[in-house]
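A short reminder: the numbers here are calculations on the coordinates, not readings from a lab. The structure presented is a predicted model; accordingly, all values stated were derived computationally and were not measured. Cβ atoms are built from the backbone, for glycine too; each structure is taken alone.
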Structure I
């Protein structure tokens, strides 16, 4: 009999964060806000206080379109921006990427890392996620597909 692998719990909760004292959606993994989880693993990388890439908060329509197209993509593997710097709320500052793989029943964050893509001028947002400094301490995370979409649709709308 095949051993069942653990599935992570994903939730979008309304909270404040280090730099945003207005309640907003926060990605919570296994009971821990994602920015706090990354900060715990990488305390010198200034990840505490990053906010989800809330499509309604993004500075340009082009950025919002990119985020939504990647979240709802039918591709089996996609680089999805999941956290951003709250100062500018755009994809030009610190952006955390999840390498998302989809199966029939699960969504897997195979790797998580900090985007290092060169967007050029004018900005070529399609390049986001093409170069990533992967965070080796972050393990692969698996989520039930229906729970993943049920929760993250509160951010990507």
Structure II
């Protein structure tokens, strides 16, 4: 088990530096409390269990056979698809997600932190923080896609 501490932001994709090759991510939610999801990233699959929380959550993640993940994804209609990029800046890893399908054109960035009060410099392409806005967590996006409420978002 590890503890995950991360903050999430909307970003201005036009201001992003050149990014490396994306990874295609498909994840489906099987349970809400605790959050249980199956995820396929390129050709690898994981089963993840996360406790509820906004900033800090316990996370249990296990690699599983790809065929098992595909079968688990068939059990739910709560899925999210995205193209994921990684960018390291000032000692922090930023995960940048370009959502696909009904969640397009949403683009978010998460930064994982060692402590809740860790200080970091926000890059110029980072906009509004949405860590505490539940609409932007992936489980919520699977239930209520961005296309249904994007007009209510101010950047």
Read-out distance in nm of label points 7 Å out along Cα→Cβ at positions 72 and 128, computed value 3.3, structure in I, II: II
Computed -5000 for helix-only ellipticity at 222 nm (-39500 (n - 2.57) for each DSSP H run of 4 or more, over all residues; to 500) - originating structure among I, II: I
Comparison of I, II by percent of Cα pairs over 20 Å apart, for residues 24-111 alone - largest value held by: II
Among I, II, which structure scores highest (criterion: distance in nm of label points 7 Å out along Cα→Cβ at positions 16 and 56): II
With relative contact order in percent (Cα under 8 Å, 6 or more apart) derived as 22, matching label from I, II: I
Structure (I, II) behind the derived value 2.2 of distance in nm of label points 7 Å out along Cα→Cβ at positions 48 and 144: II
Parent structure of the calculated result 2.9, given that distance in nm of label points 7 Å out along Cα→Cβ at positions 64 and 136 is the read-out and I, II the choices: II
Identity of the structure behind 17.8 (criterion: mean count of other Cβ atoms within 10 Å over residues 88-95, calculated), options I, II: I
